[in-house]
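So, here come the structures, one by one.
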Structure I
Amino acid sequence: MILCVCLTPTIERNWITPNFRIGGFYRVEQEFVFASGKGINVARVIKELKGEAFSIGFIGGHNGLIFQDLIEAEGLQGCWTHISGESRQSITIYNPNSEKDATSLCDHGPLIAAGDWRHLKQDLFSHATEVKNICISGSVPPGIKEKQLSNVIKSLGRQHKNVWLDLNGQMLEFGVKANPYAIKVNGREISELTGKTISDRSDALEISNNIRNLYGISIVATTLGPDGAVCSSIWGDWIIHPILYPRVISSIGCGDSFMGGLLTAFDADLPLEECLSWASAAAAANTQKLGPGNFEAKDYENALERVHVDRVS
């Protein structure tokens, strides 16, 4: 079982809108609605890959009720801290007549009160006793301070839990200093964290190595979109070559799919190189269908056959 912490659960509405362009009036041809948020997307991938995930997070208002219905309908396990604010929602617009990627709009989410944060921490530490791997991913809502999250990461580490982070901005900066077990970042996030520009996979791997050694992190996985990914770890370093398709329907959720594949295989005690193959295949399959972490088994199996992971040290 993997514990997925999603501090900003979301209702994601995916709109298929032919010929969509900014500035016009359009009717949505078809809508797909998902429970989302990075931690939820990771949990969805874990379930798709036959792993077990349990999610926790904040939900509130009418959107929170819809979110809970969507989660239950999908068979995703979790428990939720109910808050007075309204859970956020996002809109993803896909134009099937364009070669461009889908467009996503998302709000910030509600303010979290001190009592709500205490309640979620109680849930987190209660469920943490049953797992080894804990994923904390996504944006952190207003009301939660960097140090508060950092203290949670340190406390879980002292309990010998593997904390996996996928954060951004200042939360990422504070998160890495709390000595998590692993982090998953993208090229932009790692550049912002270090102030260094990434021009290719070699740059990304060198910077990932530096971060891992500086903060004592076991695994630093850096995704680079169409350029693949790199991984620096205590067991060695790898370059994960991209799996390319003639057309990308949506790249939204690819990073979460990478994390979900990586975690599922790691929790099953597979070698890290195989874990990276699962991660790469899940991310590639995610590009072929609307919905974050939502892909067909056949697309995943096809991608897994095409994965190319090179060990470089």
Structure II
Amino acid sequence: MAVTLRIPTPLRTYAGDQESVQVEGTTIKEVLKNLTTEYSSLHKHLYSDDGRLRSFVNIYLNDEDIRYLEKESTSVSDGDTLSIVPSIAGGSTAYALPAQTTLSNEEIHRYSRHLIIPEVGMNGQKKLKEASILCIGAGGLGSPVTMYLAAAGVGRLGIVDFDIVDFSNLQRQIIHSTDRVGTSKISSAQATLSGINPNVLVETYETALTSENAFQLFENYDLVVDGTDNFPTRYLVNDACVLSGKPNVYASIFRFEGQASVFATEDGPYYRCLYPEPPPPGLVPSCAEGGVLGILPGLV
């Protein structure tokens, strides 16, 4: 019987530069033996001198780590997929992950450039999949951050916005497109994010953030991203995050300048520590009044 064996990027040079190969075998040990027989240069990378599978090489059968099955004695079936994840893709084991968190074969392939980073690896990617983030605003700041979070594999993304896509938004709000002018930003953002990564659950809230709904909205998310463009909402996000114990990822932009910070420690500092009170109305112009360089939100 034949199984599909996915080759990680660092080892492809030893397997004819192939992303995957078909290998015969009835157990994982037999499949790996046949693999290294056909591609002999792989042997030293997978096995130590005493013939044992190296400790920094992780093997996944479909979505399961073989260390939690029968290791190399695990039986395989025709059509199964094996994935080799070497230590450079192993990540940290400093924290435990729930047993039910798995990555599909498609996700392993999609996030392969994460998996080969030691500081991310399989555990880090699973941690991203478990995460939930709420973004306030689907405009200039909310666009790049939600798009990158979706691409990175964050499991659940919430977006709060009640505005409509306007032509003047398109110069910087890259989550929207010309054919969506006149539609709600929420529906436009959801369509873009689902197109980037259908594995991510996108939850939308077409409403203004208020003191009446902030705590309820924040409750079911790990952290909050403040992508707002006005001071009353920015202070509301800060206050609700402080009172609910949620990390607040903040950014703001104006013309050629931007600033960003993360307020996440239990004892502060918080946004109000930097700016105890909002400026008087009209003192600081908005993007609509003062303008903003289109690329700036993405840089911030």
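Using the calculated result 8.0 for mean count of other Cβ atoms within 10 Å over residues 21-28, pick out the matching structure from I, II. Write down the numbers at each step before the final one.
Working: I: 8.0; II: 17.0.
It traces back to I.
Match the computed value -12500 of helix-only ellipticity at 222 nm (-39500 (n - 2.57) for each DSSP H run of 4 or more, over all residues; to 500) to one of the structures I, II, and report its label. Each step should come with its number before you reach the end.
Details: I: -12500; II: -7500.
Derived from the structure labelled I.
For which of the structures I, II does the calculation of distance in nm of label points 7 Å out along Cα→Cβ at positions 173 and 277 return 4.0?
Working: I: 4.0; II: 3.2.
Considering all the candidates, the number was obtained from I.
Tell me which structure, out of I, II, gives 12 once relative contact order in percent (Cα under 8 Å, 6 or more apart) is calculated.
Numbers: I: 17; II: 12.
The correct label is II.
Using the calculated result 23.7, 74 for Rg and Dmax of the Cα atoms in Å, pick out the matching structure from I, II. Let's see the in-between values first.
Working: I: 18.5, 55; II: 23.7, 74.
Computing Rg and Dmax of the Cα atoms in Å on every structure in I, II gives 23.7, 74 only for II.
Out of I, II, which has the highest value for mean count of other Cβ atoms within 10 Å over residues 37-44?
I
A short reminder: the numbers here are calculations on the coordinates, not readings from a lab. In this text, all values refer to a predicted model and were calculated from it rather than measured experimentally. Cβ atoms are built from the backbone, for glycine too; each structure is taken alone.
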